[in-house]
Structure 1
Amino acid sequence: MREAAPAAEVHRADVVVIGAGQAGLSAAFFLRRSGYPNWRRGAESGFLVLDHAARPGGAWQYRWPTLSLDRVHGLYDLPGMAFGEPDGRRPAAEVVPEYFGRFERTFDLPVLRPAEVRAVRDAGREPGGAVTAGRLIVESDAGSWAARAVVNATGTWDRPFWPRYPGQESFTGRQLHTAGYPGPGEFRGRRVVVVGGGTSAVQLLIEIASVAAETTWVTRRPPVFREGPFTAELGRAAVARVDEAVRAGRPPDSVVGVTGLMLTPEVREARDRGILDRLPMFERITPRGVAWADGTERRADVILWATGFRAAIDHLAPLHVREPGGGIVMDGTRVVADPRLHLVGYGPSASTVGANRAGRGAVREIRELLARVPSGL
C-alpha cells in the first residue's frame, strides 16, 4: 500500500485503475507484466490503483459473516497466483481479502488507499463537445491524476438497489438490504419477508428460516432452478447475453442473474421443506407487512431486500458516456464514446473469471492506444 498524496496535488500517470477488487487487481497485474512501472510521487509516467477501502479485499470484505468459503460459487484465482486450498469453513470475508492482500504484496502493486474517487473528467473536452487525444483527470480525496487511460473497476457493491413500493415509508418494522445483512441471529423469532430471486436471496432465506418464526419469499418472476453442473457452455451463453446488452448500450443484467439458481443439495432440501415456496410480488407495503392486489396481506417484522446492485459509476458522469436508457455502449472493455476509458467488472466481466479476462483485454487495448498517442499529451 502506498501512502496517500495530499489532495491538492495534481499528478501525471499513464494509467489509473479505479478499484482493487478482482477486476482491478487483474488489470494491475497485466499492466505490471506489460512493463508499466509503478507510479511514484514526482513521476510523469507509470500506473497506480486507487481503492476507497482501508484494506485489501474488494467487495469480499463486506460479505455477510456467515458466508463461509465453501458456500461461495465461482471463485477463481487471480492471474499469476493460485488461491490455494484454505479452510472452507472460514468466512469468505476473511479468506478472500487475505488472498488479495498477498497478491498485492507479491507483485508489488501500487495500490493507494483509502482513496475515494469523486469524478473522472475530460481535460480536452471543448465547448462543442469534441473529445481530443488529451488526458482524463481522475479526482479523488487523495489527490488528482492526469491519466492517458483509465480502467474503471468499481463493481457494484457500493450501489445496492432498493425498489420503491407504495406505503414503504409507513412500514413500522425493519427494512434492510443484503449489503447490510448482519447474520441470522437478529431475525430469531421474527416474521421475515425476503424479496428477490437471486442466489443471495435463496442463501439468506434458507439461513433465516432456521431461526425465524415465519419466512415469506417474494419474487417478480418465478425462479428457475438449474439441474446438473454449470458447464462452460452455459457460462459462455450467459456472458454472451450480457455482452449483447452492453454492446447495444443497455444496462447489463448480472452474469449470475441469467444463469438460473443452482439446485444444490441444500437448496433441494429447502425446496422440499417448503421454504422456497415463492409468492408473486406484492402490490404495496402496509404498516404491518405486505399486501397483494386481491387483499391478501402477510404480516412482517422485517423486509429483507435481496434485490441486487447497480454499477457504481456515478463518478464517470462528467464524461457523458451513458446512453439515454442508462447503459454504456461497449466494445469488449472499451467504452465506444471514449476509448481512453475501459470498464472491467462491468456487464459480461462481472464474474470473477470474466474479470480476469477483462483485465488482460483492457491492458492489451490500452497498450495499443498509448502506442499511437504521444506520451506528452
Structure 2
Amino acid sequence: MRSVDVVVIGAGQAGLSSAYHLRRSGLAPDRDFVVLDHAPRAGGAWQFRWPSLTYGKVHGMHALPGMELTGADDSRPSSEVIGGYFDTYEHTFDLRVHRPVEVSAVREGVGGRLLVETSEGTYSTRALINATGTWDRPFWPRYPGQETFRGQQLHTADYPGPAGFAGQRVVVVGGGASGTQHLMEISEVAAETYWVTRRPPVFREGPFGADQGRAAVAMVEERVRRGLPPQSVVSVTGLPVTDAVRRARESGVLDRLPMFDRITPDGVAWDDGRTVEADVILWATGFRAAVDHLAPLRLREPGGGIRIEGTRAARDERVHLVGYGPSASTIGANRAGRSAVRGIGRLLERAGSAAEGALPVSA
C-alpha cells in the first residue's frame, strides 16, 4: 500500500488540469500525489473519437492551463491532434501519469484516509479528485423487441466513421451534437437515413456568448445541487446552426421523426402503424458519469446523482468531482481543477498534513 496526499483518477482535460494545479502548488508527482488513468495512452476520451471528426470540426476546445495548443492542422483527426497535445502536456509538466491502471473501488480507510483499490495496488490518500468523465459509460436505451433486430446496433462510443455504412439503411437515434454529426456524414454514403429523437430538437441561431454560457451552466448546476444526474449539454444549449447543419436541414437530412415505440427484426415501428426498415440502428444517446467505483462511499442522493458544492461531494469533503455536471466542458474542467485543488489545500491544512504550507489555499 502506498500513501499519498491526493489521488487523481482520470487523465483527460479535468484530470490533467487538476494535476497541473497540484504541481504548481508545490506537491510532487509520485510522492505527494498520483494520477491514474485507465486509457492506454494520453488523450483522455479524445483518443477514442472517430477518424472523421477532424480537429476543424471540434467546437469549443479550450487549451489546458499553462500551455496553448498551437499550429494544429484542422484536417487531421481530433484524436491525433488532441492526443498529441495531451501527451506533450504531460511531459512538459512532468505529471507522470500511471497507465493503464484500472480503479475498481474507493473505500473508507483508517485515520480519516481513503483507500483507492487499483490494478497496480492500493493507495491510501487524504483526498481524491475524481475526473473520470463519461466515455466509459455509454447509455443504451431499451425498447421492446430490441433483441430481435437482425441488423447491427452500435453506439457513438463504437462509431467507426461513415464509410462502413455505405449503401445501408440507417436509423440514427439521438438529438445531440454527436447524433447530428453522424447523421450528416452517413447520409452522404448510405442508401437511406432516418433521424429519431425523443423530443423535437432545438436549433440555436447566432452566437453563443458569455451570458448564454453562464445560463446553461447554471441550469446544469441546479440539477447537481439537487442531487440529480447531470443533463446533457445540448439539452440546455440547443444545437448550433453551422453552414453544414443549415444545408442538411434544407436537404431534408435533418427532418426528425418522433421516437419509435418498438424495434422489429427488420427495423423500427410506431404504434400508429408507421414502420421503417433498417440495416443499422446507431444509438447516439449519450453517456452517463463513470462513478461506479465511488459506490462504497455512498455519495449518491435519492435522486440518483451525486450532490456537489463547488467541486466537493456534499457527503464527503475529501472527494472532489471535476468534469462532472457544470464542469463537464473543457473550459469548465480547467476552472474546476483549480477550484478542487484550493479546496483540498484547505482540507490538508486543517488535517495538519506533511504537505501543509506546500499547498496554499490560493494555489
*For mean count of other Cβ atoms within 10 Å over residues 175-182, the calculated result is 23.1, so let me know which of 1, 2 that is.*
2
_Suppose Cα Rg over 2.2 N^0.38 Å, for residues 31-70 alone works out to 1.76; of 1, 2, which structure was it derived from?_
1
*asked:* Quick check: -0.53, -0.71, -0.98, -1.11 is what I get for log10 I(q)/I(0) by the Debye sum over Cα atoms at q = 0.13, 0.16, 0.22, 0.25 Å⁻¹, for residues 183-262 alone, calculated from one of 1, 2. Which structure matches?
replied: 1
*Taking mean count of other Cβ atoms within 10 Å over residues 47-54 for each of 1, 2, which is largest?*
1
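No value in this document is a laboratory result; all are computed from the given coordinates. From a predicted model like this one, the values you see are computed outputs, not experimental measurements. Cβ atoms are built from the backbone, for glycine too; each structure is taken alone.
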